[in-house]
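The structures come next, written out as structure tokens.
Bear in mind that the values in this text are calculations on the coordinates, not laboratory data. Not measured: the values here are computed from a predicted model. Cβ atoms are built from the backbone, for glycine too; each structure is taken alone.
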Structure P
Amino acid sequence: MPCIGAPGGPTVSRTERTAGLAQLLGDRKIRVNIVAPGPIWTSLISSTMPPEQVEEFGKNTPLGRPGEPKEVAPVFVLLASDEASYISGAMIAVTGGKPIL
């Protein structure tokens, strides 16, 4: 049986927990994945951040800008579709090229 650690356990990363759950639940045909968005522009950004942070939001990505919800939504649609029936235990980074390590 895969070890998925205690919920919220400090020594088990999200990716390790996802991989463990994918192994544990695969025989039930349940797929487990992570979508890891980088800076995504929403109306909450300008209403919750100081103006100087809003201006710089997302500029530290290799693409030099924040993403938009329409750029991350297709990943969720893919993972929910039959086309992703063999994707499980994956982390998909939607980060504008900024690595997630």
Structure Q
Amino acid sequence: METEVSKHKTNTKAVISLVVGVVSIVLVYFPMFGFPLSITGIVLGILALREIKQTQEPGRGVAISGLICSILGFVVAILFTLTVVYIFLELSANPL
């Protein structure tokens, strides 16, 4: 018995955006990886939404989820970096 292949595939950029966004959240404590990944996820999410609007492909929810995860990863990476810089500056100004 043959299986029927779906003609409607989820937008590839949307899926990649989601994966990259989740990975950027996981790697948030390593800003050298988190920042580029989150920016990549944001760009891919925006491109996916534009592409989905033009082609009517499925995957709008996946693209939005990828965009949200990437933005969250970016914001948390910025907050983590600022916190580390603040602690470093405080410790260098007032050694223990």
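If helix-only ellipticity at 222 nm (-39500 (n - 2.57) for each DSSP H run of 4 or more, over all residues; to 500) comes out at -27500 when worked out from the coordinates, which of P, Q was used? Before the final figure, lay out the partial values.
On the way: P: -10000; Q: -27500.
The structure behind it is Q.
Thinking only about distance in nm of label points 7 Å out along Cα→Cβ at positions 23 and 39, which of P, Q has the largest value? Mind dumping the intermediate values first?
Values: P: 3.7; Q: 1.7.
Ranking P, Q on distance in nm of label points 7 Å out along Cα→Cβ at positions 23 and 39, first place is P.
Using mean count of other Cβ atoms within 10 Å over residues 47-54 for the comparison, can you identify which of P, Q gives the largest number?
Values: P: 10.0; Q: 16.4.
The structure with the largest value is Q.
Determine which structure produced the value 35, 12, 10 for semi-axes √(5λ) of the Cα gyration tensor in Å, for residues 15-70 alone, calculated from the coordinates; the candidates are P, Q.
Numbers: P: 35, 12, 10; Q: 23, 9, 6.
Answer by label: P.
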